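The data blocks that follow each hold one structure.
Each reported figure results from applying straightforward, stated rules to the coordinates on display, with no laboratory input. From a predicted model like this one, the values you see are computed outputs, not experimental measurements. Cβ atoms are built from the backbone, for glycine too; each structure is taken alone.
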Structure 1
């Protein structure tokens, strides 16, 4: 009888943790989504779900048509081919394919009919404002942080014109072109009225770059600055990227109290014929993170690494530097087997002082599956960890568990950012 009671208590305890994880609102701290005011830049609907670059890359493992022929097709025609290859000719068992089905099912659509025209008809009847709200409710997301680039010729005019902000959407100022492609970026800044040149910049140029960053930080009300960097990126070094970080980006971040988000490990255009789907992954030298944290203790750094092999070193670094906050399972690590491994490792090394996930969504509807899938994995790991804690005699209360999960789902990030 005692064993039965103990088992029942264990099941109830696990159910309590799962319920809290599944119901706690989350701040999605990194996405590629847009405020609805950006119009067509906010991707949503079945065709955008199907032509997402994860599915494009997967589908080309079955396609025998030339790349250029595929890219010449309309979005609808591309979606037709991907649907047929990944959902009709083969079972949609990959995480990207399962995600599409999770989303459709959560929206109340009948996936077993395998009826793509019917799915298109349903989405065609939706209003984007209502659909944003519904997806956020299904995902349990209360804020979405965009990735915003003033170097994007489609996005910049929207900011310059101004628009009524949806307060559910926050901004992150993306500066990849500034740090990675200075010779091409400097003429753009000069055209926009900043006194810079592509040659090795003098102090006045750094001050102009700071003026540019200040202008756009204010324009966007940015939460943080961010850059995705290749595996061979070095800091410090004698190149212009390092100088811009030292003389412009980090002083700007200190002045405005903003973290710099680093996302190391992406190898651009491994297969250029796949276009956006052609990027790959490489093992990064995280000494750059160590150097930044130790040399600039007054700056804050958000970091998520792309390579699975980098995760342990990054956790150890986070133990050493309180100005480092690691977050999310980015891109190729956003699959269940690695999410579980990374979440467990982080809890065991860092306790609760990190943010376990962000959606990285490029299509609005994806937040539904990415958060539903991730929440379940996070719940499994937390049930194990809280159960281990209870075995020591330390029985966590419901209020303590709720507090902890609020931290994991945005609270720790907000405090780190000083918001």
Structure 2
């Protein structure tokens, strides 16, 4: 029917996307040969994300590679889609914002035409319900809503709820995180338009390593970067990836990388040295398989087009070949007394009532705790205060610290607890 109408009207036929066809090669080839035979003599345009297999049809087509749109072009597409939804022709549906602001809001996101139109519709309706013009936050939320559920089955989705002001980190670490966000936002321009991508089949992905002791803020920092980019954070559960059967771990990782490339998200491999560890001398079949697994990961990380963060408690555990392929490496040291004071104040917040005897300076100076442990102490102390119905006291805070020390296997010493030792030993 399509062939007949095209011949009668002098039109062509558009077929795609090709990846929607059956995945089995013989069946896909049979369908395409049938279609091409029926449309012989009619202009035929196919489209898809992959290449063309010569076995699909008697004639090979002219293959044109379409580069991803520049940030400016993407901004123009957004403006057109938003105007199309509202019919105002004023840009952003209501005249708010400018092209530069819009381009910055969506520069790191990759959407096809259908996803962009749906996201524009969501952004306009979200802003209309709130009675305000469409803004960058509406666009980011609408983009996240276009992420499919495929990656949800392989990783834990975290919708970012923190920002740069929530981080307490050394200036050098903070700069590395800003650099990661900058690379993710401008990778299409630098690697695509300016041709700065090296050869060897490497993708346009951005890979970072966060190294530091447990509780120093690595996962939270990944969440902050994702929030800055307007993306979700997907935390890979390594228990669902590593498999005792040969070849299954690689298959699980391939599914994760494939799904992650198709969504606008930051992929987090927590405790990454479990699968990105050093290769060893081959002494038996298990060593050989472990090295093959590492080699696969090296190749797959190079061809990855998304944004990934690896975290490790011990940087020396990672294979040097992995670290050479990293774009950003950020070290997370144990906080110093000044940073610990800021962490204590930040974790207790401004809504928890505090008694006059609360001495956060003493806690910051005496107790060498990472941010995660300080947060745990703050939450425990808040429960103790809630039980009494009174403002938080120093004794309750010392009790919480002593409980955290015992949980960490540390001794409660006079040199650290000083005049509060009796309260600590009473726990």
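With relative contact order in percent (Cα under 8 Å, 6 or more apart) computed per structure, which member of 1, 2 shows the largest figure? Walk me through the numbers on the way to the answer.
On the way: 1: 22; 2: 13.
Comparing 1, 2 by relative contact order in percent (Cα under 8 Å, 6 or more apart), the maximum is at 1.
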Mean count of other Cβ atoms within 10 Å over residues 121-128 gets 12.4 when computed on, of labels 1, 2, structure 1
When mean count of other Cβ atoms within 10 Å over residues 177-184 is computed for each of 1, 2, which one produces 17.1? 1
Identity of the structure behind 1.03 (criterion: Cα Rg over 2.2 N^0.38 Å, calculated), options 1, 2: 1
